[in-house]
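Bear in mind these aren't lab numbers, they're just calculated from the coordinates by the rules spelled out. This is a predicted model, so every value here is computed, not measured. Cβ atoms are built from the backbone, for glycine too; each structure is taken alone.
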Structure P
Amino acid sequence: MIENRISRHIILLGAIILALAVILGAFGAHSLKSHLTDYQMGIFQTGNRYHFYHGLGILLLSGLTTIISFKQLRTIAYLLAIGVILFSGSLYLLAIREMFDISHWTFLGPLTPIGGVFFVIGWLYLALIAIRSNRN
């Protein structure tokens, strides 16, 4: 059934995002710590923390399949995944930019709040769906 496929797709997306969060968190803690300042490490850890939060959020969405349409769940999952890429991804790169000589990548700074907006839109869309479903 299409519902099972979409649910599995959301679970797969959440699981991959969480696996990457673990890998990047371990990489930061073990390989980068001696190369980054405390400030840079803090940036990296913030990216990793939000990476985990939203990976778990995506995974939990798969449990809402009896309450919310699959199209809505998929939309929320994609909004959160884009948020992870833009928010956490930009923070990871901002933290290591000196190490990899990418300080000239000035586009990274604005990506962080744009990713945050995707997080907010995803969660507010879920709230709106919950409000509307309560009326029905």
Structure Q
Amino acid sequence: MATIAVTKESFEGVVASNDVVLVDFWAAWCGPCRMFAPVFEEASERHPGAVFAKVDTEAEQELAASFGIMSIPTLMVFRDQILLYSQAGALPAASLEDLLTQVEALDMDEVRRQIAAQESQAPAEAAAGRS
């Protein structure tokens, strides 16, 4: 599958309707973004089960701001609508492959349990801090 462009209007739908979504926040003037683009595109061809989305930070400033994008390229990886990875910098092809392998191998039930445990601890810690 080739990469797809996503916008503020389409972003949530793309993440919600696909199991694995990789999002490349980029800009045309960004040298590292231009270097990462073919790596991202080639990975999309090797992983047809994942969606490889691109967000042009110049055209989609509001969307980029909503994710706190401060440096590009920034790669985010979602699985089952859960953000699992977010990091600035262009990854080499081998690192991107390794990341995809790790994401695909995750036990998402365990990830959800860990998130629920963290969320249940947060109110208790906040309450303890107020006393």
Parent structure of the calculated result -16500, given that helix-only ellipticity at 222 nm (-39500 (n - 2.57) for each DSSP H run of 4 or more, over all residues; to 500) is the read-out and P, Q the choices: Q
Ranked by mean count of other Cβ atoms within 10 Å over residues 9-16, which of P, Q sits at the highest value? P
Out of P, Q, which structure matches 2.0 when distance in nm of label points 7 Å out along Cα→Cβ at positions 89 and 113 is calculated? P
By the measure distance in nm of label points 7 Å out along Cα→Cβ at positions 73 and 105, tell me the structure among P, Q with the highest figure. P
